[in-house]
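Rule-based calculations on the coordinates, nothing more; no lab input. Just so it is clear, the model here is predicted, and its values are computed rather than measured. Cβ atoms are built from the backbone, for glycine too; each structure is taken alone.
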Structure 1
Amino acid sequence: MNILFVENHLIFAKVVTEQFLSQYQVTIVPKISDAWTLLSNGNFDSVLVDFDLDDGKGDELVKKIRAHQLNVKVVAVSSHKRGNTALHKAGADAICGKFEFSRIGTVIEQLCSQ
């Protein structure tokens, strides 16, 4: 399974990937623009999106994914309730806050099996 992880805190993203997502192929990018380039050209099953990113808010990316009807499952992964609410409202399929990351694999598997 190919996962795009849109997260601007690289050390956090690497630790999460090593601890909870090691069974997946994970690509980490810090910006919406980088994520969109990869989504436009790549094949991802799921996108994990933080809210506060280097070049904007993650809900912008989620809205763009939905507007272009990309066939990917989107998981909101902000550490703030406000951010996760905005991402979900924009079209994220699920929420897994940063303090709940021990269950991220389960969330992804459940979404992608639907």
Structure 2
Amino acid sequence: MAKIARVLKCDLNDLLHDIDSGIRESISASLEEMTDYDIPGGSVALRVYERYSYMGGNRVSLTVLAVKQGDTVNVCGISSGGSQGIFFKINTIGENSFLAKLEEVLDRYQQI
């Protein structure tokens, strides 16, 4: 499992569009499920992506949570499912590379 978290100054809808476009650059990546909520003073968006990991020979998931409050967006991405092993996690390359796609998108935005 790998994780990234950022606080950004941006429009939530623009960010979600860019995340979706960036993640789907991977041929086998797909948006599996999504949900959005309005909360007092902001909104919450949850996205779950999945793709095939050639290195691990399995599927990897990436969960992205974005919470907008005012003019800031807190974003957290967690990848999982790409490791091998029964008692110890080995070969986490698939998880890390999937998360790196999200990081590429987030790096385009101004951090707070």
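Distance in nm of label points 7 Å out along Cα→Cβ at positions 79 and 103 computed as 0.9: which structure among 1, 2? Write out the running numbers ahead of the final one.
Details: 1: 2.0; 2: 0.9.
The read-out comes from structure 2.
Starting from the value 1.19: which structure in 1, 2 was Cα Rg over 2.2 N^0.38 Å, for residues 7-46 alone calculated from? Computed on structure 1.
When relative contact order in percent (Cα under 8 Å, 6 or more apart) is computed across structures 1, 2, the figure 24 traces back to 1. Tell me which of 1, 2 gives -13000 when you compute helix-only ellipticity at 222 nm (-39500 (n - 2.57) for each DSSP H run of 4 or more, over all residues; to 500). It must be structure 1, since only it matches. Computing semi-axes √(5λ) of the Cα gyration tensor in Å across structures 1, 2 gives 26, 13, 13 for structure 2.
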